[in-house]
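Multiple structures follow.
No lab work stands behind these numbers, since they all come straight from the coordinates. Predicted, not measured: the structure shown is a model, and the values here were computed from it. Cβ atoms are built from the backbone, for glycine too; each structure is taken alone.
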Structure 1
Amino acid sequence: MTFQSRKLKAIDFILSLKDEYLLNKIESVIKTQNNEYSNQELNPLTEEDLIERAKESNEDYLAGRFKSQEQLEKEAKNW
């Protein structure tokens, strides 16, 4: 079963719920996950960091360590 089909199955399950206690538990888990994501601190990159990333990206490209748009689209179909 793919990740996408598992998500759809979970949505179907939630839509068919008749147990409010279970729905409250699911909502609690979702709120906890959302809080964890929103509490992650984002730090802007420095100019030096950006330049280093660009250099690494160029090296990866020249060494053939990249995927084409076609490869990415093919992979995305399996998400």
Structure 2
Amino acid sequence: MTTLTIEIPEKVKKTLSDLIEQLGGKVVSIGIDKKQRKAGKKKQILDDLEESVKWIKLHQEGKVKAKTIEQLLDEL
């Protein structure tokens, strides 16, 4: 079976997925549009940044110990 990735307008999503199933195909996933993906990525970046700032504050307070650059490079 062949896998096909397409981008279609939101208003025809249901109709096209029904047609594919009637033809014997299978709809693997219905993705989100570019604006939603971009918003999700932005939120993830901001969440990661917030977590990093919290970790830095804990390090400055002496509650956690940071790795040296040598330790980080050795992990690579």
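Could you tell me which structure in 1, 2 was used to calculate helix-only ellipticity at 222 nm (-39500 (n - 2.57) for each DSSP H run of 4 or more, over all residues; to 500) as -23000?
Numbers: 1: -23000; 2: -19000.
Derived from the structure labelled 1.
Given that log10 I(q)/I(0) by the Debye sum over Cα atoms at q = 0.15, 0.19, 0.22, 0.24 Å⁻¹, derived from a single structure, equals -0.90, -0.99, -1.05, -1.09, which label among 1, 2 identifies that structure? Let's see the in-between values first.
Working: 1: -0.90, -0.99, -1.05, -1.09; 2: -0.73, -0.91, -1.06, -1.13.
The correct label is 1.
Given structures 1, 2, which gives the highest value for distance in nm of label points 7 Å out along Cα→Cβ at positions 23 and 47? Before the final figure, lay out each step's value.
On the way: 1: 5.5; 2: 3.6.
Largest value of distance in nm of label points 7 Å out along Cα→Cβ at positions 23 and 47: 1.
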